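Down below are the structures I want you to see.
The numbers here are math on the coordinates, done by the rules we state, and not lab data. Quick caveat: nothing in here was measured; it's all calculated off a predicted structure. Cβ atoms are built from the backbone, for glycine too; each structure is taken alone.
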Structure P
Amino acid sequence: MNSILKNMARVSLFLAISVGAMANLDEGRWVPKNREVLDKVISESKNQGNYAVFDWDYTSIYQDTQENLFRYQIDNLRFAMTPEQFSKAIRKDIPLDNFSDDYKNVKGQAINIEKIGSDLDKDYAFLYKNYIKDKKMSLEKIKKTEQFKDFRGKLAFLYEAIGGSFSHDISYPWVLYLFEGMTVNEVKALAKEANDFGIGNKLDSYVIESSDVLTGKAGKVSHKYKSGLRTQPETANLFRELQANGIKVYIISASLQDIVEVFATDKSYGYNLEDGSVYGMRLEMNGDKYRAEYKAGYPQTQTKGKVEIIETYLKPKHGGKAPILVAGDSSGDANMLTEYKDTKVLLLMKREGKLDDVAKDGRALIQKRNAQTGLLDPKN
């Protein structure tokens, strides 16, 4: 009897080592059903050369790292462009048409890139001469000038107006062009600063207005923005559990690749992905400095471009397989969420009014979050 029990123990140990224990996600704040399904998919798909694909902004984190960085860059005047380079960058590929009706000035008058661009040119020339280039004034002092107030209000507004008026292939790369003249290391350091600021900042909304004095050609503008960033411990744990079971995790993001890499790989944020796991927007380079030009021959990593990344870069690494899990939150992720019949789970980090059609797919898991805290909502 003892020998039989010993043999059974050896067999059990062998099976545990060779097959591995069942996946066991932390309970966290997952909707219980979602955690159960994710555990099951990991257990069924482990150690078979599979992989999972996640969006980053509003999916793997709460809120948007690129937008948080953009406004941090403005508030701290972290630019390396000459006035001539700035003038060219803000106009790059932008149609001359008036912005949509949602993006008029406070008097209800139409605005276009030439009107607001003219005002920004004047503001930036002043800021470049007195702070960006020569630091003739302190940051604290220059922030009190009308030129800074106008610049801050109008550049932030311009980003929103472009996104709300023109196609994704125009609006998504535009914000990246403002890194022209900066090195990769400078932008990564700036991203770390901005991430830390955003994580420490309240989740809220606030209004930025341009100058009442320097109204210029565009007039005074005003717009509401979101503040704050939050990490998602449950998502970080999901990454770890997937990879511990031989399922590679990739990020495909419409933010600049180098920026997302900071968030996804720096251990201070807890996601701990390996180098080479992130695919995002890329720019042409002058040596180690960014140019205001999108990378030739490389897909824009939004909408259909996310599928192109999977087809070109990921499937060849995994024997032509489709991802077993795809996670997203918005229309920019819809193509990769719906492209592959072999994908087992569509993890929707649901936001109101987004991906409602995809949510009807039988493979969809709906996971909502608390807008006040950024935490997952276990009750949905």
Structure Q
Amino acid sequence: MTEEARISDDLIDRILLMQTLNSTLVHFLLSTQVDGTVDPDRVDSLTQGLLRTRRWMEEATTMKGVNPSTQNIISLIVKRLSQIESLLPKLSAKAKEAEARGTPAQEILTLLDGDSKVSTSKPPSMRTAPENAAADSKVIPLVGEEAEVVVEPYRKVEVENDEWGLIGQMQRMITQYSKRCHVLLPTFWVDALRELHRYRSDSAYYGDVVEIPGRVLATIVKGLLTEAPGARLLQDLSKKRPQENHLNSSEMERVERAVSVYFSGVSNVLTGKELKVEDKLNEARNSFDAFGWGGPELEKRIIKRINQQCEEALQNAESASDPQRQVIYSEITKLLTKLQHAILAEPRLREILAQMKP
């Protein structure tokens, strides 16, 4: 291959990657408008992908053999990527706030178009005492009216309850395989399993809400440690990367938020309220469509196994015979997708996927 042909092929690869990123960003914008929510982990994983794409495109501006006109165009692309790159962390921060209080996506998506005409009114639960007093000044309570008792759908406790023995099984497996495998990636999924068991509920559906996703997470851990290609890739990784057994605070925070969102999604199952099954199924489908594959530098065979678990959960949601399980499996699909975005958003976990690639 001549030098000119090599440069041409290299530029084509970079432009194709750029086009893939563009498509991903467009899908992100459209899907968040449809869903009405913005996933901060998805935003952060996009940021990581955009950062690498921008750096790769930036290299092309100084490549020998590229004509000045092409270099100028690439420089403009790099400039635009830098502008988006600086905007996404702000969007992520607002998305995390919105995720915590259930704010609609419309409020934070205005960051992308600069619209400042957004209502800043707070929901009643977010108002200060004077605001509530003003809002309720015209309300005359009935004599003898009793305060409504709010039934708590679930609560989080400090110590997990390994009711089905899944945590113990997976932790023993981690300990056993840590002698020959790098275990940070399996540990991520075990910690998600552990976090799942830190929630309690008196609902009759509590068992299904915890055990069903728990077994899915356990399947992922087993697959990584005992099945091809994960087992071999983790063994190879242990030879070139020091062992890491614990998630850092940022990684753990993403796990905690993902599980918190899952329980929020199944709250109506736990309380016995009306279930909007079709809405949940559509949310799960949109979430699966937005599954994060990462860039070309990452080991896709590992990611594909997670994608298969997401697809299986979605199929179970669509085929389950009762609405409660349909909602649970829908939320499992969203949980797995969110955890995958969390992996792509965290530099250390993303680096592991990159080092796994031959």
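A few remarks follow.
- Looking across P, Q, the calculation of Cα extents along the principal axes in Å that yields 89, 56, 37 traces back to Q.
- Origin of the derived value 0.8 (distance in nm of label points 7 Å out along Cα→Cβ at positions 25 and 41; candidates P, Q): P
- Structure responsible for 1.00, with FRET efficiency 1/(1 + (r/R0)^6) of positions 217 and 305 (r between Cβ atoms, R0 = 25 Å, to 0.05) calculated and labels P, Q on offer: Q
- Here Cα extents along the principal axes in Å, for residues 49-160 alone was derived from just one of the structures P, Q, and that gives 85, 43, 17; the source is Q.
- Origin of the value -23000, where helix-only ellipticity at 222 nm (-39500 (n - 2.57) for each DSSP H run of 4 or more, over all residues; to 500) was derived from one of P, Q: Q
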